[in-house]
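Only the coordinates and a few stated rules stand behind these numbers; no lab work does. The structure presented is a predicted model; accordingly, all values stated were derived computationally and were not measured. Cβ atoms are built from the backbone, for glycine too; each structure is taken alone.
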Structure I
Amino acid sequence: MGQLVFAPISIGDLWDKITILNIKLEEYGKVDNETNRIKIEYVTKELAELMKIIDGLEAPSAPIDDIVKNLKAVNHMIWRHEDVVRTYGSDLKPYDSEFIKLVTDVHQGNKDRCQYKLDINKLYNSDIVETKSYINEGLK
């Protein structure tokens, strides 16, 4: 059996990771090949371990379904935009106004993502809260 590291993180970060793993399952499932089947196996195992942690937590002070849904949506937008951004910078695709819009959307998405994680942390009364230089409101 391999090694595991148990590191304290905020509950918002835990939910963030879970939404990203769910996106990976969706994306890897779109193309059936050996590499993606292996990726799906790894992701499924990690997701199961993280869900055990979620299942062991005290319930949040209010439902979080909508926040988690929004967090997943923004993470999926970031995923799709980053896929396109990676195609830039070569001779085939120079930087242009589309690139600037994509990067701006990713920046805003990361701000939204941080706020959703902060909202989750509040509802769970998380002992650990991630901070960002661009989020100053709602920390208490």
Structure II
Amino acid sequence: MTILDHVLTRVLDSMPVARWLQLSVDDVTPDRAVLSMPVVPDVTFDGVHCHGGIVAMLADIAAVGAAYAAIHDSGRVAATTAMNSHNLRPARGERLVAVGRLVGPPGRTMIAAADVFTDTLDGTRCLTGLYTATALDRPLSAPAG
């Protein structure tokens, strides 16, 4: 586990919604974050297909996680200020895997993209989106480190 993996894991562990979704940090680099979650009945609308809003939330956290990884050394945190996501097909599988990546340079306002796949990074893409993250000078509730 890299330092960035550890840092993002600590941030997610501090977020009740991330704990509820059982999010896992699979990989983090300074401009990319790969997160995953199990598809359990509580996050579906029919016991099988993950609700689209949950899929968008996973993408949002991965995209803004990538932005946060890019600015972490500055001591700032990143918060979502806009999102535009598109469900492409039903999210059905045992896991969902989201890849967030910074599209532009790190700074005060950052644009990140995310894609969500079923089961693995080679699985079916079920969502794509663009997310705006704003760097904040003070921590929200994220632990330092």
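Suppose you compute helix-only ellipticity at 222 nm (-39500 (n - 2.57) for each DSSP H run of 4 or more, over all residues; to 500) for every structure in I, II: which one lands on -8000? Present the calculation step by step, with values, prior to reporting the outcome.
Details: I: -22000; II: -8000.
It was calculated from structure II.
Once distance in nm of label points 7 Å out along Cα→Cβ at positions 9 and 113 is calculated for all of I, II, which comes out largest?
Numbers: I: 1.2; II: 2.9.
Largest one: structure II.
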The highest value of relative contact order in percent (Cα under 8 Å, 6 or more apart) among the shown structures I, II is in I
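To test your reading of the models, identify which of I, II gives 15.9 for mean count of other Cβ atoms within 10 Å over residues 65-72 when calculated.
Numbers: I: 15.9; II: 26.5.
This figure was derived from I.
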With distance in nm of label points 7 Å out along Cα→Cβ at positions 33 and 73 computed for every candidate in I, II, 3.2 is reproduced by structure I
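One of I, II was used to compute Cα extents along the principal axes in Å, and the answer was 42, 26, 24. Which one was it?
Numbers: I: 52, 42, 27; II: 42, 26, 24.
Answer by label: II.
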If distance in nm of label points 7 Å out along Cα→Cβ at positions 41 and 97 is calculated for I, II, the one returning 4.8 is structure I
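Output the label of whichever structure in I, II has the greatest value of mean count of other Cβ atoms within 10 Å over residues 25-32. Numbers along the way, then the final one.
Values: I: 12.6; II: 18.2.
Once mean count of other Cβ atoms within 10 Å over residues 25-32 is tallied for I, II, the winner is II.
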When mean projected area of the Cα convex hull in nm², for residues 1-56 alone is calculated for structures I, II, the one with the largest value is I
